[in-house]
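All of the numbers you see were taken from the coordinates with simple rules; none came from a lab. These figures come from a predicted structure and were not determined experimentally. Cβ atoms are built from the backbone, for glycine too; each structure is taken alone.
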Structure 1
Amino acid sequence: MTEVAPRTDPKPPVGVDPTRASIARVYDAFLNGKDNYEIDREVLRGVQKKAPEAQDLATENRGFLIRATRFIAHQTGVTQYLDCGSGLPTAENTHQVAQRINSDSTVVYIDNDPVVLAHGRALLEENEQTHFSAADIFNPQQVLEDEVVRRHLDFTQPIALFQMGTLHHYTGSDNLVDMMQNYIDALPTGSYVAISHFLDPENEYSTVARKMEDVFLHSPMGSGTFRTKSEIEALFCGLDMVDPGLVLCADWWPDGPQLKPLNQVQYCIAGGIARKN
């Protein structure tokens, strides 16, 4: 029987510490990507020990992002997107979904991970309506005053603000609701806010949520808080929720009937979209 050779990680780019887990690279590992290191895969394996289906956290988040982008592009007339914490480029990114539906769509990605920036800029160098900035998504003032953001987004017209799989990684001392309120206050009327977030479902699946949370928080990544439905709803700061409101990502306008029962992990991530009137 032939032994499988261990994976050899490539030499990291300048500015990348391969001994410290990165949120973007951990998500990449969850999505079976190639742009991650052993330290990132260690986080994945640790969560899988508590919940073998752990990778569905990433796949459900990505599915919700795609459906949310399609909804906004098809139904709202919004053509501007501010995607916070975009992560590493994969198939069906925000700009690909939005621009396929409306070629006039402009997307600004915000991510200060050096691996994300290197990949993103190379991928998008020929796309004149998609841009990257290295601002800190947990510093709304920095993002909203960022040169790239201000140059390419018109704040007199509606904008779609995405916080997909980001807010549960906030570890700062400021109030998270206040942080989101700063973003929302800057958005024009008619804008939309989309959020996906790790969920404590407050039912029989709460135990697995808290087990996964414990691994995330004590892993080399150091973040990943599972909040309750009411705690996540508060992050929309009183905006008008789009039907069906904040629900499991799997239940937010799925592409077809749910033929298979959801597994325990699919009950532990929720998403929703709201409109600023």
Structure 2
Amino acid sequence: MSNYLLTIAYDGSGFHGWQRQPSEKTVQGHLETTFSRLFNRDIKLNGTSRTDAGVHALGQRASFDADLGIPTERLARVMNNALCGCEEGGFALSPVRIIKAEEVPEGFHARFDCKGKKYIYRISCGEIDIFRRNYVYHVNDGKPCILDVDAMNEAAGLLKGTQDFKSFEAAGGTPRESTVRTIFQAKVMAAGGEINAPAAERKPTAPAGGRDDEIVLEISGDGFLYNMVRIITGTLVEVGLGKRRPDEIKKIIEAKDRAAAGHTAPPYGLYLKEVYY
């Protein structure tokens, strides 16, 4: 019996989140059904992050135990062929792709051994583009607007460190023993690169296909509460629109009250970028 770790990318717009549900199409359920049929045995995945409906992933991780009898270096290709075979049309591509498959030590668990995660959130300041409606947050109903990225970056910097983020937790998630989390990094970037970098050193950034009318929040930490990144994003957008001052972040954290923070940004601009072990 071998223990495998998968790195997975997916377009979450057609799924009801990651976690398997009996009556909904989910990423985990789709993968387990496909792989169980492919290998003719029951495959159960242990995913790292339970991304919500509409949320995407560039680097989700999942582990599972199985005796497959296939060389590990061929596993990702075999899985991707099976996933494409689930789609209609000779040239159809799957909305889920296995980026990497590797063997890990016995007892390794993708979720419980995780030391941290990195997310990005894409925000558009331009007009509505229907072909990006499931992949970015169009601020101000898609009408062109100006966000103060320097103010947003100042506010984001106040999130870093070990703090109680109860104000950034939505109701409805699995109850947590503690709402204290550690944010390793939080920064806001425009198409010209990191805001704090000298102009001469700024380089174009296009995470997840970003365009020059987009702003991207990148945030990493040891763990996140239910809808935490989306609430942080909504709060930072309000800072960028001049509805809040950057230093209000301190008071929001101290309040330990969801009502003190900003709105919850929609799910479709959020991407799980990386998982740390």
Structure 3
Amino acid sequence: MTTLIEAQQPVGTLLRRWRERRRLSQLDLASRAEVSARHVSFLETGRSKPTKAMLLKLSEQLEIPLRERNSLLLAGGYAPAYPEHQLSDVPMAAVADAIAAILGAHLPAPAVVVDRHWNMIDGNTAVAMFTEGCALHLLEPPVNVLRLSLHPEGMAPRIVNLGQWRSHLLHRLDHQIVTTGDPFLAALADELSAYPGESPTDHDPDALVVPLRFATPGGELAFLSTTTVFGTPMDVTVAELAIETFYPADAPTAAALAEGVR
């Protein structure tokens, strides 16, 4: 949807929007791309038509996501430069195998694979400790992990530090919106912000990371989360994948996971 909409915009308009989103002046962008500020101005106003090579060069300097780089190329009259495969496609076999290996190796701790909209692509069996008891409508594909986390019928009632965790997730989402300009994410942020939630009154100013403290029948578990992405991706799908892994934040949680607590 985003690609089709952006492809209908003049290429110069898209360039200007991305430059402004990155808070760069025309001179800033020109210096990075090693062209004149006048040339950048002419490209943005439509007085000059950019070559495919120039669009790719400016996209790199502006750190435009691959999907949107394809949109920029289409708007300029060129074919997309980056393919988009499904994980089940033959060229993606190595990526799919790597993901399966990471998910399996991370057991007994939870790990999920998400796309650019935070929809769950895959997960290991330990994720069941998070999804157990959640409303069925939140578990219907595509499962959005942010919605599942903060929805009052999802994980939220069992998140002990809901205020902290909610603030953490919304901050990450806001940063992603600024970076990508994705309207779907903006709508998702509005939805999540409207959910009831506590204020992060228990925030520890000395804490280096925000843990997820989750209540289970076997007791409270504490997790630290990390995000893994593929380096130098050349495929749209690969560029948009992220693996969210959860690690025990304390010894009791590690012991509980080893014993198979749920």
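The figures follow:
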{"item": "Comparison of 1, 2, 3 by Kirkwood radius over Cα pairs in Å - largest value held by", "result": "3"}
{"item": "Of the structures 1, 2, 3, the one that 22.9 was derived from, the read-out being mean count of other Cβ atoms within 10 Å over residues 62-69", "result": "1"}
{"item": "With helix-only ellipticity at 222 nm (-39500 (n - 2.57) for each DSSP H run of 4 or more, over all residues; to 500) derived as -13000, matching label from 1, 2, 3", "result": "3"}
{"item": "Entry that produces 18.9 once Kirkwood radius over Cα pairs in Å, for residues 30-181 alone is calculated, selected from 1, 2, 3", "result": "3"}
{"item": "If distance in nm of label points 7 Å out along Cα→Cβ at positions 150 and 166 is computed and equals 3.6, the structure in 1, 2, 3", "result": "2"}
